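None of the figures in this text is laboratory data; all of them are computed from the coordinates on show. Predicted model, so just to flag it, every value in this text is computed and none were measured. Cβ atoms are built from the backbone, for glycine too; each structure is taken alone.
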Structure 1
Amino acid sequence: MNSQTRVLVLTSLAMFAFAGNSLLCRMALKGTAIDPATFTSIRVLSGALALWLIVSMRTGTRVQGGTWPSALALFVYAAAFSVAYVDLSAGTGALLLFGAVQATMILFGLWKGERMNGWQGVGLAMALSGLIALLLPGLSAPPLGSAILMVGAGIAWGAYSLRGKGAGDPLAATAGNFLRAVPFAMVLSLALQATARVDAEGIAYAIASGAITSGVGYAIWYTALRGLTATSAATVQLSVPVIAAIGGIILLGEPVTLRLLGASIAVLGGIALVVLRPKSAG
């Protein structure tokens, strides 16, 4: 397998893993008895164990990296993500999450003084308008509380990503952050133990989400990133909400609404304009 084919295969696997997080969470919270807090705790714990094993096997040393503020952002993302998926479809949730992540990172760049050209400004306006349109009241609108939670999860993940920029070893940093996030998840589960519910199927989905689509998924992604430009890395993630929506239709029988289609075109197309157009000088 040549290097380009290897990068393509690894990138595709990573995108399916990221979409799989949405599908596994939705499948667990829709079709099993597990509650969001327990799902979050098992996901974070299994992800921490998987990443610890991967990093330890790779380096032969204990996990070193990560920070407590980044771990808190990771936990906020994971907890809000789980609670939001109680009422959101896989495709809608992934679109809200992805749009909020990218909008957070783009707006932060503007706040730090980055410049945009005219097409990039149009793209940002399109993406934000698509998110707002998806949240407006109407028969096909997602539940507002869950939608706001998913946007919050996206903002937390965007903050986590921004904090991780420049990390010498992003996989080791992610492993350290997952390990640090475990106490936060345990505290959440203890606080909500009166409403805790579990079953074997729900636990299996949570472990798969943590160990495979999170832990192994991140390991694959960071390997693929070595062969991708920054623009390519940002652009390829446009596929995640699409994969999640298709998976939701096939696996969960979720409907596709005109509102979701229109919002998807606006958000994904707008972000594509931002990341594909060269930035203005100055």
Structure 2
Amino acid sequence: MQALSGTRLWLLVAAAMLAFAGNSVLCRLALRDGGIDAASFTTLRLVSGAAVLWLIVRLRCGARSGGDMLSAFALFAYAAGFSFAYLTLPTGTGALLLFGAVQAIMIGRGLMAGERLAALQWCGLVLALGGLAGLLLPGVSAPPPGGALLMVVAGIAWGVYSLRGRGAGDAIAKTAGNFMRAVPFALALSLFLLRDARADSVGIACAVASGALTSGIGYAIWYTALPHLRAASAATVQLSVPALAALAGIVLLGEPPTWRLLFATLAILGGIALVVRVRSRAK
């Protein structure tokens, strides 16, 4: 594996984080005004992502795609939950709930496997859970419960997908195969909700961009950079995604900032940072 220079590596990492945050922005932009329905957005995202990833895999010396049906279903569940959640959730809140759920699955899997947490890690876990509880408590600025639940489900599905994808193998090829296998699930969902289907030019453009650019190319960039990062660096740098998504939602979509979201973001991301950083030092 060819080493990447420090500047090039961190440029790739920055591009990947912007792409991941961009998924939330594009989805919310497409769905908030009803220009496209959530099922159609999911299908177009997965189809365009599969096409771009297949092309990337083929250009890499004709390598074959990988993946499996269980991982593909988890990918579909993430994409569908993500889309339907953003019918009601603000951009930053959705990204924070998604990220928190993914990390909860990762940390929980470690605990089930017998991993021990240090005192500082337990403090971080309590802080993160407190931030999540504070975000979801009833109130004027609380997120809609249905959307919040769907985003948590999406995060759990993505966490399961990530855990299944660990280990040896070509991550880009696996992702390409899983995207292709997830398309029939999305098509079935679209057929089931066909009478609610609608799509204008903005909605279609956002869905295709989400699949081809911020998902397909974004994942390819991330998996190119990932082997060159330490585990702690890879986990910590992803803390930027909810913050970037929230900022983009405020600046680009005109979403109002709230103190609840600010404090929840600091608590959840700060708590998770404590867990992953201390875990890395203990290894």
Structure 3
Amino acid sequence: MTGNRYWSDYWRSGQTESCFGAAGPVDTGPVWAPVLAALPEGARVIDLGCGAGALARRAVAAKRGFSVTGADYAEALPPVEGVDLHEGAALEALPFADAAFDAALSQFGFEYAGAARAAPEAARILAPGGRLALLVHAAEGPPVQAARRRLEASEPLIAEDGLAHLARRLGEAAASGAPQQSLLQQAQAGFAAARQRAQDETSAWALGFLAEILNKRMLFPPDYLIENAGTVIRELTGYCARLRAMTAAALTQDGAAALCGRFKGLGLEMDEPQAARAANGDQIGWLLTGGKPG
């Protein structure tokens, strides 16, 4: 999994979703409705890699008397009503007893873990007759393609010669009395290059903020530029780290089939991976389903 700190900071900031397409958070409702409806009343359900609890909330909202647990290796998870949350719980080493759950579910979380250790853990905590359902990122799907475009917009801004580091170096030059003209020229060229690239809301925010602090640099002490450029670097570093983790974790159809094969090797009975689609028909992931023999 990618750095715990980046995800902890993300959930701490108040975010409630982690998978976005071009128009906003992907709609997973059509995927989970039949899965949740097929579970028995009062089932013990765990959401693996729960994040802010998007899937756990769906399980509670189903009003089927489920006992819902959420586990995620990040910290500072926001509380979710009706859900027993476990922070700092890596999927490769779950803090639960054998056969503790009747259903192990995951929405865009399980694929970030190391499957060689996480799959046996998921199988271990599943009770005989229990169900497994994992919604994983599809390398072919629009959300992952959108993540790649977002990376193309933001990564250049935090490269060593990118605008954010140039802004910080300008502040450092002002603080030390060093020449600034060359750095200013590089910054101007950087803005011109950025305007040629498609921007998303995050990179557009960063560009606007950098332009503002550079325009105001003469009105404030050098620390103003250094600290605010550092804010942009910190925010975009976490943003890009999460996007890189998403694109790296995404599975092709063959990768999804291989993960199913891993669970079969652990004794679970698995269905063929199915393309999971949003209400508009876009593929948002692969749905892997199966069960533990009773």
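Observations
- Which entry (1, 2, 3) yields the derived value 2.0 for distance in nm of label points 7 Å out along Cα→Cβ at positions 154 and 226: 2
- For 3.6 (distance in nm of label points 7 Å out along Cα→Cβ at positions 58 and 194, calculated) the corresponding structure among 1, 2, 3: 3
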